[in-house]
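Asks: Take a look at the structures below.
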Structure P
Amino acid sequence: MTLPDTPTYQPHLSPNIPQVINNKDYQEFRSVLEQIDAILVKGKIEKEFVDLCLEQKRDELSKLTKEQESETPESKDDPSVKRSCRWMNRLQKMARKALRCNIARKLVGGSFRQFSDRLADSALLQWFCLIDQLAVIQTPTKSTLDRFDKIVPDSIIQQVIDRATIKAMEPGTSSEDQPLGLEQPISIEKAFIDTSCIKANIHFPVDWVLLRDIVIRLIGLIVVIRKHGLIHRMPSPESFLHEINKLCLAMTHSRRKKNAKKERKRILRLMKDLVKKVKDHGERYRDLFIANWSETDLSEKEKDHLLRRLDKILELLPQAVKQAHERIIGGRQVKNKDKILSLHETEIHIIVRGKSGAEVEYGNTWVIVEQEDGIIIYSKLIEDQAEADCNLLQPALEKIYATFGAYPGELGGDRGFDSEEVRVFFSDKEIYNGVCPRDPAMLKERLKEDTFCQLQKRRSQTEGRIGIFKNRFLDGMLKSKGFLHRQLGVAWAVLAHNLWALARLSIAQQEELRLAATA
């Protein structure tokens with residue numbers, strides 16, 4: 001079976017969207033959705049996303065076919081390959097629906113379950129997400145929405161973002177000629193850079209709570225193995241959970257006692273003994289599972305997944321115990337790079353912000369560059385401990401040049417981005433340096449320049465842009481687990497934000513044109 005080269009869309013019959021009056025917020029939201037729909041269709045953003053999905057699936061199927069053909073010649077007729085080819089024909093429709101559902105979910109906010117409920121109750125969202133059938137409406141479940149969220153890697157979403165921005169920059173004599181229907185194209189002549197923290201979904205990192213998490217996770221995995229028929233002699237698993245909860249309560253109330261410091265040390269020693277017992281049971285069950293897993297009803301993939309989870313906990317356990325011992329019993333500080341902040345999220349870091357209400361945050365550094373209309377032209381979530389801001393500026397501008405073929409003419413930023421290397425880079429690339437200097441004397445001299453003052457005044461709006469992005473499009477905190485999934489969530493949020501900003505910009509330009517015509 002040959003795979004389709006280009007997507008072909010079969011439009012479906014859909015009912016009219018009900019007219020709602022006397023609700024300004026609804027009218028504005030509907031106008032934005034309709035404008036986003038026009039951008040996706042007229043700008044062929046949707047078609048390019050589907051093409052990328054098809055290309056990705058085509059590569060996966062080709063790789064699978066080659067592997068099967070190398071094993072045996074008869075594998076060319078394997079029914080699994082034929083099923084994959086048949087599913088390929090439905091991928092176009094699913095990709096369109098996935099794109100629109102992800103955009104709408106980021107605009108509306110909430111969890112997968114909450115968005116699924118709202119989608120089932122909103123005719124407007126059903127129209128935008130292409131599920132407004134005449135007879136029976138079948139809305140995606142929370143599990144389907146989760147699969148939609150992970151349908152492509154973040155690299156493909158970034159390509160769609162870049163192509164949409166490039167099309168928004170193309171000139172046109174009118175909105176009819178402009179690829180995205182803008183009256184005036186956007187420009188990257190002025191840009192503004194900043195960093196922020198994308199917080200991870202973890203509880204506050206307390207050392208003895210980390211030990212509790214280890215006990216709960218290990219006992220949970222032991223219970224799974226026992227449920228599948230492999231049993232080794234041990235006390236009731238629930239007794240360990242009961243004991244660790246008692247110790248956690250005792251540790252909580254120890255602060256109010258007279259000898260609080262000594263009491264905390266005593267309780268932590270009891271916790272360490274309990275963790276050691278659970279560790280021994282976990283290792284025995286791991287060996288038992290490796291030797292006899294074929295006697296269970298688990299598949300090989302399920303076996304590997306369970307072993308990975310066990311190995312991860314057993315690997316982190318000694319470091320977590322040492323960390324708690326050093327801080328509570330030894331009274332010594334542990335370097336940030338050596339700390340375990342979460343048992344489940346090992347890629348997060350301590351980011352010192354020094355701001356009111358957020359002296360320290362736990363997550364990953366996010367670098368953003370926006371142009372003067374608020375369109376994000378560069379976004380990067382950093383997995384490792386981020387370098388100083390001044391070391392993040394040059395890679396960001398090089399990526400902008402590689403994407404758009406030009407550097408911004410003017411760039412504004414706070415004093416964290418200032419350094420001698422940055423000033424030399426600006427001079428070499430003929431970019432106006434609107435970064436606030438660290439040196440007060442130099443700042444006093446730069447404040448005499450009108451362009452510098454305008455860039456610094458506009459730079460304050462980037463903080464607001466970050467607040468809008470994090471609070472509206474990320475719901476304040478990403479619920480995704482694992483760095484790759486958080487990176488994917490940020491990419492979807494940037495795409496939804498840029499389409500939202502372009503739609504609002506187009507509506508504002510049309511209104512301005514209408515007012516000028518009636519004046």
Structure Q
Amino acid sequence: MHVCRVEPIPRCHATIKQAIRVTYRLALLLVAFLSGAILMALEIVGSRVLAPHFGGSIYVWGSLIGVFLAALSLGYYLGGRLVDHRPSAGLLSLFLLAAGAWVLLLLRYGWVLCDAIAVRDLGERANPLLACTVLFFVPGVLMGTTSPFVIRLTARTVAEIGRTAGAVYAISTVGSIAGTLGTAFYLLSWLGTRMILLVLGASLILTAVLAAAASWRRSAGVVSAVLLTLCLAAGPSAAGERILLERDSPYHRILVTEEGGYRYLRADNVWHTQMKLSDPQGRGLPYSDYIDLAFLFNPEIKRVLVIGLGGGTIPKRFVRDYPGVKVDAVEIDADVVQIAKRHFYVEEGPRLAVHKADGRMFLRRSKEKWDLIVLDAYYADTVPFFLTTKEFFGIVRDHLSPSGVVVNNVIGSVSGPKSKFFRSVYRTMGEVFPHLQAFKVAESGAQIMNIEVFATVSGSPVTAATLSARASRMQGSVIKDDALGARLANRVTEDIGTRDVPVLTDDYAPVDALLHLW
């Protein structure tokens with residue numbers, strides 16, 4: 001069979017050229033898709049870079065969204081101007097290569113810069129905004145140039161500019177959706193933050209190579225730049241405590257570390273658990289010891305619910321120290337549950353059950369009642385607002401036995417300009433529970449501290465005299481705490497003013513605005 005006779009050769013050449021143009025156009029459209037995906041993946045993982053230093057408040061997310069939108073706006077503008085003067089895929093490849101190099105350099109310098117900003121402390125809004133700008137604005141601008149370049153380089157005629165622009169932005173947006181969902185749903189669970197940054201930086205460099213596919217003379221320069229960037233990114237990091245585990249869960253960046261005979265669990269920038277290696281079932285961070293005071297409010301506690309597992313200090317110690325007590329622990333983060341069992345020796349059994357669920361949803365679905373409910377799911381600067389509201393505390397009350405006790409671990413200050421969150425929570429609890437008492441965990445001497453709020457639903461309050469009398473009778477025999485008297489002495493006796501703070505509801509709970517702690 002004859003494929004190409006002498007006379008149709010020009011037609012064959014035209015077909016080959018057309019195939020090359022189509023391939024080139026598809027390659028550039030793929031560049032638009034990949035750039036959109038990587039940009040949004042970087043925004044999602046950016047929250048994990050910032051969280052250990054600035055938390056996960058609305059200010060962090062607002063800073064991320066605002067900085068990335070600003071970077072895209074400038075990138076679109078600059079890309080449009082540059083491509084009119086130099087419509088070259090090679091120039092686009094240099095921009096993407098520079099963005100990839102920047103992302104790889106974050107592996108070494110990102111955390112250092114965040115630490116420097118956190119130490120300087122410009123405020124809860126300015127801190128994450130400045131960090132986002134320094135870390136992500138430049139690569140955002142560089143990636144923002146992609147769409148104007150791809151539109152200009154793939155449009156064949158002026159008449160099809162509109163159709164081409166629509167296709168490019170659609171493909172880029174689909175890439176952004178893929179990057180957002182893929183990172184949030186999978187990458188953060190599979191890989192650590194540093195590994196994701198490495199993947200994103202390397203992917204940007206490969207995208208740059210794809211954009212420069214028509215100009216292979218640039219390959220040597222691309223390879224040299226890649227090697228240099230990887231060398232810089234792989235440099236030694238600052239020494240610290242021994243890190244046993246570093247993982248990104250769907251909710252937090254989690255670290256398990258060891259130092260000085262203790263093992264620690266940290267989620268973002270908050271230490272959750274301290275376990276003495278020589279006494280894994282024993283006492284941990286000071287605030288957890290105050291939970292024992294619940295037995296002074298209700299000496300007949302038999303069933304306990306703990307919302308917020310962490311490393312399991314409270315459930316483990318209740319099982320060890322109170323033989324007649326059964327404990328249910330609820331933790332929303334499956335990774336935390338796994339880490340608690342593997343690294344902090346939490347063992348389920350007849351007297352301890354661990355439930356992987358959201359605390360509020362668990363209560364709504366349960367018909368059980370408990371003698372003690374411990375709320376330990378708050379963070380220093382990122383609080384799930386739906387666990388602070390009047391409606392939530394109403395659900396908690398409905399799951400208490402008639403003489404039940406609630407202990408709410410709140411981080412804040414009793415008075416002063418940084419006390420609004422605590423006082424608002426205290427006022428909200430007072431709308432649901434008739435009797436409240438608060439105890440300051442003042443061991444650290446810091447202005448911001450753990451404050452344990454005890455609430456009861458019984459007809460009459462438990463007086464300070466009754467608490468002291470029960471402590472004298474139960475210390476050592478029932479309550480295994482030699483410092484029980486000292487903890488009682490930290491009872492808040494001054495009036496807790498609540499007139500200037502709101503009652504938190506599902507409709508209105510400005511938690512982030514109230515959390516001016518640091």
Structure R
Amino acid sequence: MLRMILCLAIATTAIAAAPYPPEPAAGPLVIVGGGSIPEAVRKEFIQLAGGAEKANIVIIPTASATADTEKEHAAFLKPWQDAGVMNVSLLHTRDRKVADSAEFVKPLANATGIWFAGGDQRKLAEAYRGTLTEKEMKKRHAAGTVLGGTSAGAAIMSDPMITGGTATATIGEGLGFLPGVFVDQHFSQRKRLGRLAELVTMHPEIPGLGIDESTAIVTKDGRFFRIVGEGTVTLCLAKSPTKPALAEVQKNAFDLYAIRRAAHFRAMKEQFPSAKAAVPEVKSGSLVIVGGGGAGPEIWKKFIELAGGPDAPIVVVATAMDDPVAIKIGEVLALEKYGAKNVAQFHTRDRKKADSEEFTAVLTKAKGVWFSGGRHWRFADSYEGTLSEKRFREILERGGAIGGSSAGASIQAEYMPRGHPLGNTVMAAEGYEKGFGYLPGCAVDQHFFARKRTGDMTGLMKQYPQLLGIGIDEGTAIVVKGTTAEVIGKSKVGFYDYRTPPKEGTPDFVEVNTGESYDLAKRAKK
């Protein structure tokens with residue numbers, strides 16, 4: 001027991017906080033929780049490696065106690081040969097000097113797939129961590145080689161790595177192909193929920209994934225994972241001052257960024273959203289927040305006017321849209337149609353570029369910025385915490401206008417509903433709840449009455465009653481100056497104030513029609 005406690009104490013001091021914002025895995029992965037490998041999972045790996053006829057798969061059996069026995073080597077190759085793989089070979093050593101030699105790593109140079117067999121993950125780390133073999137595997141992974149493994153071959157994917165322990169996990173250093181996540185295997189079968197939950201409690205900035213036997217998590221791009229096989233995958237997050245500990249079975253898929261962002265925000269001292277909402281006030285400049293569905297002429301002309309007129313420099317941020325992004329998206333064309341003469345399109349998914357002086361120079365002269373429709377989580381991924389985000393806000397601070405529709409509406413609020421990268425049905429998407437906050441103390445939803453979203457906002461208000469909920473219909477906008485929101489366009493806006501819960505059977509929001517206004521500070525129709 002003393003030895004286990006000592007190991008844990010050492011591990012605790014050795015674990016650095018996971019990088020934030022998160023980064024994807026370098027390449028494709030197939031990570032199996034142990035047990036039998038389902039045919040569908042093996043096929044996934046082979047296809048990612050190039051198909052049975054073209055794949056060059058290297059099997060690494062080092063975790064196994066039988067890996068040193070040459071007569072057992074055929075057993076490691078047979079399942080892949082039976083699956084039709086034409087070119088499969090074995091690579092194994094326990095000698096770190098051998099693992100650090102150029103001759104030993106030669107078979108990896110042409111590998112399209114590298115597979116780690118099960119056993120004891122510590123044997124893998126002892127043999128390969130810090131050697132030329134590890135370096136070459138990471139080089140191949142970054143070049144597109146799929147990495148996979150089962151049981152010990154799953155645990156080795158993470159760094160830090162669970163090395164053992166029954167009730168309490170012991171921690172060591174893995175190879176880190178899946179960054180910033182604890183991976184546990186044989187999860188339900190060996191009743192390991194308790195140990196993973198304890199581990200994320202000790203290290204709340206790192207999420208835990210418990211993978212059942214005969215089950216795999218699979219990614220092509222290093223970020224979006226599908227769940228394949230017979231069992232389940234459980235996400236574990238530590239409790240925060242405002243959220244209970246989470247142990248949630250993932251449904252078919254998960255997003256690596258979302259689970260890592262969720263852990264990051266739970267680990268912060270200042271929780272989001274704060275228990276007391278800020279007063280919704282735009283102290284300088286103005287906002288034009290559109291509910292999607294196409295803005296009419298009056299909305300476009302109002303935004304151009306607030307930005308300083310037809311000659312004012314306006315920047316359209318197109319990043320919420322799917323790739324490939326057109327050279328001139330519809331919002332650029334609309335602004336030009338209604339009189340804007342100086343419109344530039346702004347887009348990147350490269351955070352380093354978004355944080356550069358050169359790329360953001362156009363924002364220093366802009367008097368208006370418009371956020372496009374699409375998926376608002378893409379704005380957060382590309383610009384959160386960068387020089388670009390700082391300069392967006394500076395436009396408002398110097399009296400300019402910020403506008404946007406649909407995704408470009410929700411990103412303007414402090415609380416951002418429907419931010420989940422896997423779909424827009426989740427109102428409170430943990431990890432993607434924080435908008436850019438130009439309208440503090442508020443949650444803004446769009447396509448509101450057209451898509452019958454009133455009940456969704458009710459649920460969000462029950463969760464966060466301190467916020468002012470705003471649901472904007474299609475073709476409709478609120479123009480915000482100071483603490484006044486004026487409704488323009490063709491429909492209406494719903495305002496929700498749950499600081500005092502509404503009486504049963506009474507409407508829980510106030511409708512404000514076009515041409516009317518709402519006092520955001522008093523939370524009352526004018």
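Asks: Figure out for me which of the structures P, Q, R the number 0.94 belongs to, where Rg/Rh (Cα atoms, Kirkwood Rh), for residues 279-334 alone was derived from the coordinates.
Replies: Here the read-out was taken from Q.
Asks: While we're looking at this one, here's another question. If helix-only ellipticity at 222 nm (-39500 (n - 2.57) for each DSSP H run of 4 or more, over all residues; to 500) comes out at -19500 when worked out from the coordinates, which of P, Q, R was used?
Replies: P
Asks: Right, another one. So distance in nm of label points 7 Å out along Cα→Cβ at positions 23 and 407, computed for just one structure, reads 5.0; which one of P, Q, R is that?
Replies: P
Asks: Still on this model: Determine which structure produced the value 57, 22, 21 for semi-axes √(5λ) of the Cα gyration tensor in Å, calculated from the coordinates; the candidates are P, Q, R.
Replies: So the calculation was done on Q.
Asks: Upon calculation of FRET efficiency 1/(1 + (r/R0)^6) of positions 135 and 255 (r between Cβ atoms, R0 = 35 Å, to 0.05) from the atomic coordinates, which of the structures P, Q, R produces 0.95?
Replies: Of the options listed, only Q reproduces it.
Coordinate-derived values only; no laboratory data. Everything numeric here is computed off the predicted structure, so don't read it as measured data. Cβ atoms are built from the backbone, for glycine too; each structure is taken alone.
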